[in-house]
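No lab work stands behind these numbers, since they all come straight from the coordinates. Please read all numbers here as calculations on a predicted model, not as lab measurements.
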Structure I
Amino acid sequence: MTLAAAIQFSPKFKAKSENLKVLVRMIEEAVAKGAQLIVLPELAATGYSFMSYEDAEPLSEIIGPGAQSFAIMSGLSRQHNVAIAWGLIEKDEGTGKLYNSQVLRVPHAYESYRKINRWGNDFLWASEGRSNPTILNVSFNGTDQRKVGLLICRDIRDRKDGNWESFYEPGDADIVAMSSNWGNGGFPAISWVEFAKDNNVSLVISNRYGKEIPNDFGEGGVCVISPKGDVAVDGLVWNADCIVYSEV
């Protein structure tokens with residue numbers, strides 16, 4: 001089994017370096033508890049509510065060694081031999097387009113994908129992703145081989161439209177790391193539980209909380225959901241930075 005950590009965090013809008021310092025501390029806390037897979041929220045270091053391309057672009061990253069959050073997460077992954085998933089503003093090196101993206105970093109590899117089902121402020125600055133969420137084969141403890149998939153917030157719908165009906169099928173992944181800015185609503189969301197059961201995966205959900213004009217992300221809510229639909233919330237504190245741990 002693998003110990004997963006779902007981090008709940010409220011980033012200060014546009015305070016990227018400050019947010020990353022807090023996230024590093026939370027990752028190191030999770031590592032100290034034995035976590036091997038650590039999941040951070042959507043747009044974890046920047047906040048969400050950008051009003052234009054020009055507003056978001058200065059905080060974007062071309063994914064690779066020279067990018068701020070990528071370099072920090074890569075160093076932590078190698079230092080502690082853990083897998084880390086987090087959300088960031090990605091800038092495409094060729095086109096200059098921006099994407100609401102997620103990266104999964106393991107010590108010697110990484111994968112990323114771009115949010116497909118945009119919501120709210122995404123439409124003001126982010127282009128639409130066009131490829132299914134990626135899956136990375138991850139070796140935990142050197143022996144426990146698991147297929148880890150990615151997912152961003154509203155993509156939990158597991159589809160785009162009638163012609164693109166499913167991102168995941170049972171057997172595609174063993175674990176899915178979901179980075180989210182979910183907002184107010186029932187907890188756990190029905191769509192979360194249904195996704196885990198329909199795809200026979202463990203779903204690790206990281207989420208943010210708090211207000212960020214014009215969005216209200218509520219009191220948060222992070223958890224780990226088993227393939228049978230059992231929901232683990234050990235460690236959850238409403239409206240505060242916290243970490244939920246569970247075996248997956």
Structure II
Amino acid sequence: MLIVEGLSVSVEEKKILSSVDLEINEGEVYAIFGPNGSGKTSLLMAIMGIPPYRVTDGRILFKGEDITDLPVNERARLGIGLLFQRPPTIRGLKTRKLVEISSRGKADVEELASQLELGKFLDRDVNYGFSGGELKRAELLQLLAQDPQLALIDEPESGVDLESISLIGDAINRLLQKNIRLRERRKMPQKAGLVITHTGHILNYVRVDKAYVMCNGRIGCSGHPQELLEEIRKMGYEECIRCHLQES
């Protein structure tokens with residue numbers, strides 16, 4: 001589904017990512033752990049093609065097509081979607097209208113909003129006055145309406161209360177078809193996902209197949225999500241950084 005090869009990314013001449021390699025197969029969901037400022041969000045922004053994140057080396061392939069130089073809207077049309085960590089407020093645009101645009105008129109907006117307990121928010125301006133949990137649910141509503149083949153999900157548990165995180169986890173599993181039996185899922189168009197998390201709390205709700213650790217703008221070790229998370233909880237990200245520096 002996605003291949004990232006030797007990707008280096010800069011923002012205003014400052015290098016943020018260096019020689020990142022990553023592959024995500026169809027039907028799989030991967031997680032990336034890492035301390036704040038390690039480059040996790042920058043990687044998602046680069047894959048989505050959002051300025052001012054500029055690729056200086058390497059390439060990004062989506063379903064075999066080189067998308068390194070494509071604009072954001074073209075990547076979205078191909079089937080890539082992004083849940084922002086800090087989504088913007090848009091005054092004058094109703095949430096209902098944005099969800100309709102995201103779905104290209106194909107989704108039942110009321111039904112999707114009901115699943116996320118957002119029915120009363122549809123006629124409010126996008127993200128205006130929303131709490132942390134409401135922001136993330138509204139972002140997921142747009143993503144469910146878009147129905148991308150590759151979902152890039154940035155810190156879905158950040159600023160979210162326990163009640164909302166359960167709804168968010170259920171919605172992500174629906175989005176990525178993780179709520180469907182594997183035998184049935186194989187008959188459907190395959191989805192894939194990349195979930196960024198600092199705390200790992202979302203893994204209590206979302207089924208993840210593999211995890212990576214990112215430090216200092218590079219991908220370090222990889223392995224079973226829960227095993228990696230347990231090591232991080234015991235040793236802290238400082239140990240990951242020391243290990244990464246020794247390997248470098």
Structure III
Amino acid sequence: MTSRDAELGPTPTAPVAVAISPAADWLPANILRFYVHFSAPAEAAFERDQLRLIAADGEVVPDAFLILNEELWSPDGRRLTVLMEPGRIKRGMGPASTHAPALIPHNSYRLEVSTGGQMLTKAFGVMPPMVEPLLEKHWRLARPVVGSRGTLEVTFDRVMDDAIVADEIAVQRPDGTRFDGTHSLIMDGRKLIFQSTDRWDDSDYRLVLSRRLEDVCGNRLGEALDHLVSQRQRSRAGVVSFRPTP
């Protein structure tokens with residue numbers, strides 16, 4: 001190291017991609033978005049051509065992602081939201097030859113992100129598209145025990161968007177105040193674990209659901225992303241009441 005190098009200090013390490021979500025091994029054909037997580041703020045270093053969707057035959061899937069004038073970065077610059085091209089998700093948009101689905105059910109793919117001389121890969125299989133709105137009646141709740149700091153568990157009927165769930169689901173006390181705790185998604189995004197920071201009373205609580213809550217396909221409570229105008233669907237908020245187990 002020269003004296004000049006010593007004055008400048010060590011060279012900063014280039015940010016690299018460290019994770020891709022959703023984590024599920026099987027995803028619906030009409031998945032709306034992926035998230036790429038980086039080791040450090042990467043907005044100034046990342047280029048879109050570092051991201052590719054590869055089919056099982058090794059061919060790059062063309063025009064799979066929506067091209068934006070500005071990329072969708074989290075405030076800390078460590079998470080990039082990658083939107084799939086909506087013309088290849090929603091039915092009836094554009095000519096069939098140019099708007100064929102990017103993901104075909106029962107096929108396999110891999111998402112590749114090349115950063116800092118490293119390649120991060122997410123392999124996944126494709127399920128049929130999820131075109132039904134979210135409905136609370138299809139979920140299962142495992143209630144905590146009265147007097148404990150146990151977990152409330154919500155099992156969904158599909159893969160949920162983990163970046164949205166934490167902000168759009170809350171637990172309320174009987175008096176309407178927020179019941180504090182931490183959220184995490186497990187079972188490949190199909191189960192929410194709410195870990196309380198206080199003890200549960202023998203009272204009625206509420207799981208409060210924002211109208212912005214979404215699964216990985218952009219479906220909301222009462223409204224599927226891909227629906228006919230004649231169906232008159234509209235997103236809504238929701239509430240699920242529960243009482244801890246005695």
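Values as computed for the structure displayed
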{"item": "Which of I, II, III leads on mean projected area of the Cα convex hull in nm², largest value", "result": "III"}
{"item": "Mean projected area of the Cα convex hull in nm², for residues 23-158 alone from the coordinates reads 9.0; which among I, II, III", "result": "II"}
{"item": "Structure (I, II, III) behind the derived value -1500 of helix-only ellipticity at 222 nm (-39500 (n - 2.57) for each DSSP H run of 4 or more, over all residues; to 500)", "result": "III"}
